[in-house]
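Structures incoming, each one as structure tokens.
Please treat every number below as a calculation from the coordinates, not as lab data. Worth saying up front: this structure is predicted, and the values here are computed from it rather than measured. Cβ atoms are built from the backbone, for glycine too; each structure is taken alone.
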Structure P
Amino acid sequence: MTYECIDVQISGRVTRVTMNRPDQMNSINPAMHHELQSAFDEFADDDSQFLCVLTGAGARAFCAGSDLKADWSSFSYPENGYAGLIERFDLNKPIIAAVNGACMGGGFEMALACDLIIAADCASFALPEPRVGAIALAGGIHRLTRQLPLKRAMGFLLTGSTFSAEHAYTLGLVNEVAPSNLLDAVVERWCEEILKCAPMSVRATKEAAMRGIGEGSVEAALQAQANYPAYRAWIGADDNREGVRAFAEKRDPVWKGR
């Protein structure tokens, strides 16, 4: 598919999705919403792709959120909500947000929906919606209050204040902070570490972690996990047996994602 607002590149087992409106700080217009939906659909459906990296073009911004200057008069959100990502609850393949600059509003909500966040040292984060009379309804309120201690989250939500990548790291929102010129290399290292693992195991792990949080207790999560789809797929997976064979034969496993 040809895209106008994003760029999609595939390298080996990794899909890289780049929001490509650098002159507008990669802010999201109606067309980008639907292009991102399509790109994530293709990634989800492609059995050869194990991992996705989401980033923004240029040095200024990951994504500054919604483009307030765009025409939204006849807009409707795509199937999986904001950016085709915010309500994509059935995707068990991991997504890394490579935050290369300002990560604001809807852009921050997208990053919060990813599994890992790797940030450049110049990156900054905020949910500033209340400062323009809006509300962070694309998951920002609900994800931030689950990913931070409540009082810390409420501080950011009620003031719309901006905080740095280093502060985000100390809060546990960011997995690693990298010098701006090394961000891609650090993200690649994280990809390589994930790709060393069996993709079926990674998917079952992500599903168990994300769905288990919603169970009433650890006991309930342990009882429920055997019925999760990715767990059941992992039980009979070829990769499951390949891991055992490779260990016994003292060689690196060759994962096929099935």
Structure Q
Amino acid sequence: MQQPVRAKKHLGQHFLNDETIAKNIVEALLEKDKTTTIVEVGPGTGVLTQYMIISQDKFIALDVDTESIAFLKEKYSAQKEKVLLADFLETDLIKLAGSKFNVIGNFPYNISSQIMFKVLDHKNEVDFVVGMFQKEVAMRLAEKPGSKVYGILSVLLQAYYDIEYLFTVQENAFTPPPKVKSAVIRLTRNKVQSLDCDEVLFKKVVKTTFNQRRKTIRNSIRVLFNNNEIRYPLLDKRPEQLSVAQFVELTKFVTENTVN
């Protein structure tokens, strides 16, 4: 069957064509929260949209693809105001969706990490996210310390969200099929309102250590210290060995021992 919207490589589009998977993705969000505004990222042909646009009063779908938006506005003419030509990454989401909203989508793989950083920027507004990712990325986000795939976004997201790996999706569930497997994960906001450390420095410490992950933490952030010979157990570990709580402790240590 011919697709109503052409998949565009430069937009990283792979349209989900499996209705059962689509229903499962939507249900993974709605079983947690049916009342808060939902923002869908990249609706494409509307395989997820169809289960929300009519039943959910507070629903907004954003896409940068003019063809996709034109198709959905025509298909759902009575709800066309819910479908917007807009870039999720550049949109003022609070102005558009309000003080609380959840996020869902078959996320374009080339911007999925940027989408997560945007969610982090709105951690006080976003309680739930359900999204399709490249499997490798999904595993990384949900992974615990000690794994080689545990990384920057793992730590930053897990500081504020509980992350569940829900299920794997095969290549043939998409048109056109991607060259990699995909997976769906769910983020649920935890009770941490703020970290017990300088949050800006926390991000800097996490990024600095993982950007040199083959080095011990002592060697990757030694420029921050007055005394390179200082003794502190976490400095002799590698970043993938540290939990969120240990990164908080490391950040507090850096704050206390920073070069003035």
Quiz item: With Rg and Dmax of the Cα atoms in Å, for residues 18-137 alone derived from the coordinates and found to be 13.1, 39, which of P, Q does the value describe?
Solution: Q
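A value of -9000 was derived for helix-only ellipticity at 222 nm (-39500 (n - 2.57) for each DSSP H run of 4 or more, over all residues; to 500); which structure in P, Q was it taken from?
Values: P: -11500; Q: -9000.
Of the structures listed, the value fits Q.
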Exercise. Check the numbers for Cα Rg over 2.2 N^0.38 Å across P, Q and tell me which is largest.
Key: Q
Self-check item: Ranking P, Q by distance in nm of label points 7 Å out along Cα→Cβ at positions 34 and 218, the structure that comes out highest
Solution: Q
Exercise. Using the calculated result 13.2 for mean count of other Cβ atoms within 10 Å over residues 66-73, pick out the matching structure from P, Q.
Key: P
Quiz prompt | Entry that produces 17.0 once mean count of other Cβ atoms within 10 Å over residues 114-121 is calculated, selected from P, Q | solution = Q
